[in-house]
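Below, each structure is written out as structure tokens.
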Structure 1
Amino acid sequence: MLFRDGDGRAGLLHARCRHRGTTLYYGKVEPQGIRCCYHGWLFDAQGHCLEQPCEPEGGLFKQAARQPWYPVDERYGMIWAYMGPPDRKPILPRYECLEKMDDGEFLEADDTSLGGGGPAIIPCNWLQHYENVVDPFHVPILHGSFSGAQFTQTMAPIPNVTFEMSSRGVTVRSTRKADDGKTFYRVTEAALPTLRVVPNPRVAQYARVESIGWVLPIDDESFRIYVAGRVKQKGDIGRMRSKMNGKFWWELSEEEHQKFPGDYEAQVGQGAITIHSEERFAQSDRGIVMMRRMLHDQLDRIAKGEDPIGVSFDPNAAPVEFEAGNYIRD
């Protein structure tokens, strides 16, 4: 149960009340915390029981009735929760592209699964979308010709691509010839476990990546995406959303969805959980193979009691700098 108390402090408590088990969803937010609707027990943002109004003297043993809770932090317009072992809690990382603003820029967050190509909650396994980050070859087919130019003609040609594993995930480098004879150089990164670092596919500017997306699994068969980025006008992130046949996804008829598919249709069309054993990989799928190997390696590390990549315990660590972006080379 995520809430803000009357003083604006965010708290994340287990929804089942410690007392008699009703949900805190119907609780009342007060200056010091949230009060259960059933018998009025009051819990602060860290689960401490502050009042038990039906008990003698307001609860002589209320300190023993702590509500299960998770530590939270706020950054980039979002609330972050740590749900792992308390003694292994890492720092919440910072990212240079969201810390350093260019002239006239400010930070904006979006929770509508921008980049997912469909509704806010997408009904398939999160990995079916996340692997899309390291699949640049679908762009000229799905987004460039099959459904018309959904992004820009600059992205339409089939690129020359190299893939490499990095200290944080998989990096994809793509080159295309620009109209003026120069080289359009594009770098995309998938930073494990779920971070999509994808420069604007409309190539609004040649510069470092403008936004970051966090792919959040809800369960095995659904996920959503949260995005934070640098903008110059309120709503700029939402205006990056693609149109098919001149319409937004939710404006299309079923016939138009079939005729003008996007990422949503292609990934949900794999099934709620795609069957990996039936896939037939080709050379263009090298980035996906790398991704799966890295994920397996990280699971093995965790099983051994080790920390996965991308985890830091240094509170003075410098913001992470990504190479991702759209660039022009002579």
Structure 2
Amino acid sequence: MKIYGNTSIMQLMQKMRKQNHLPHACLIYGEQGSGRKTLAKYFAMTALCTGDQPPCGSCRNCQKILNGIHPDLIFPEHSGKKQSFSVDTIRAVCRDAIIAPNDSDKKIYLFTDCDHIGIPAQNTLLKLTEEPPEHVILLFTAQDKHVFLSTMLSRMMQFSVCPCSPAETKAALLEHGISSQEAERAIQVYGRNIGLALAWLENPDMQNMTHQAAELTAAIAHGRQYEILKILSNYEHDRARASAFLKLLELQCRDALAVKYTDAVPVGCDRNSAEQLSQVLTLHRTEQMCQAIQTAYEALEASVSTKLALAALGGSLMI
């Protein structure tokens, strides 16, 4: 399994396996498309590998994980509107955890995309996370570690996934059969995120959204109120697309701040408009804008009228 970037995390996983000190619970977190699930599978291969240099990628266990058929790598089921984990699902995991593994020394439960994991589900998991059977490993992936209770976080080893370099992103895209020209197009938008770059190339709607996010960023920078409201109105009839668009806008604001105050490489969808915005933003104003975007996002999550949430955001984005 080829993984780009995050070499230090993989080396640490290998070292812990070699010393027989793999954690019984760990969280792998980072932005969407950054490779959290890939690293989680790498961890599972490292834990279950029977080769001389785990993970070898060629032993029976590694091959089963790569093919998605290993009986001891278990993916608890998502459910509900937010695709989280129900208390019933967690209870079933707790009951199953006492049963010995099928093919390996370890049994791994991989909870993917825990961004909406609820407090009742976490409380139900708490005892298992604190004192799991010796053969059990719990893996979690999420965009933000703060979705977890502090009591859960204190019982997990945490890995923060780092963005790739543009060169690593291009190498990964070329490996997926993307032409050099198309890869360069994607790198201009998502130069450090392989997953989002691939999704962007395959999804014309996503390409349109990133273009409009860049236009909105420029409109904010130049105080064009009508244009701001017009662009936001394109999303008032689709809650899911509106939420996705707000995530792009949040990246743009973050990049504007990074360009102004740090040497960080932008990771949003358009560097040029982010630079325009950075020229007129203060730190305080950036914080206000990010809070306004977060408020709008939370309103959409709470089923507030999409039209009203975006209209309120439009007024808050004026500099």
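All of the numbers you see were taken from the coordinates with simple rules; none came from a lab. This one's a predicted model, so the numbers in the text were calculated from it and none came from an experiment. Cβ atoms are built from the backbone, for glycine too; each structure is taken alone.
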Figure out for me which of the structures 1, 2 the number -17000 belongs to, where helix-only ellipticity at 222 nm (-39500 (n - 2.57) for each DSSP H run of 4 or more, over all residues; to 500) was derived from the coordinates.
2
Name the one structure among 1, 2 that FRET efficiency 1/(1 + (r/R0)^6) of positions 132 and 228 (r between Cβ atoms, R0 = 41 Å, to 0.05) of 0.25 was derived from.
2
Upon calculation of distance in nm of label points 7 Å out along Cα→Cβ at positions 36 and 188 from the atomic coordinates, which of the structures 1, 2 produces 3.0?
2
If you work out distance in nm of label points 7 Å out along Cα→Cβ at positions 172 and 260 for 1, 2, which one comes out largest?
2
Of the structures labelled 1, 2, one was used to calculate Kirkwood radius over Cα pairs in Å, for residues 28-211 alone, giving 20.7. Name it.
1
By the measure relative contact order in percent (Cα under 8 Å, 6 or more apart), tell me the structure among 1, 2 with the highest figure.
1
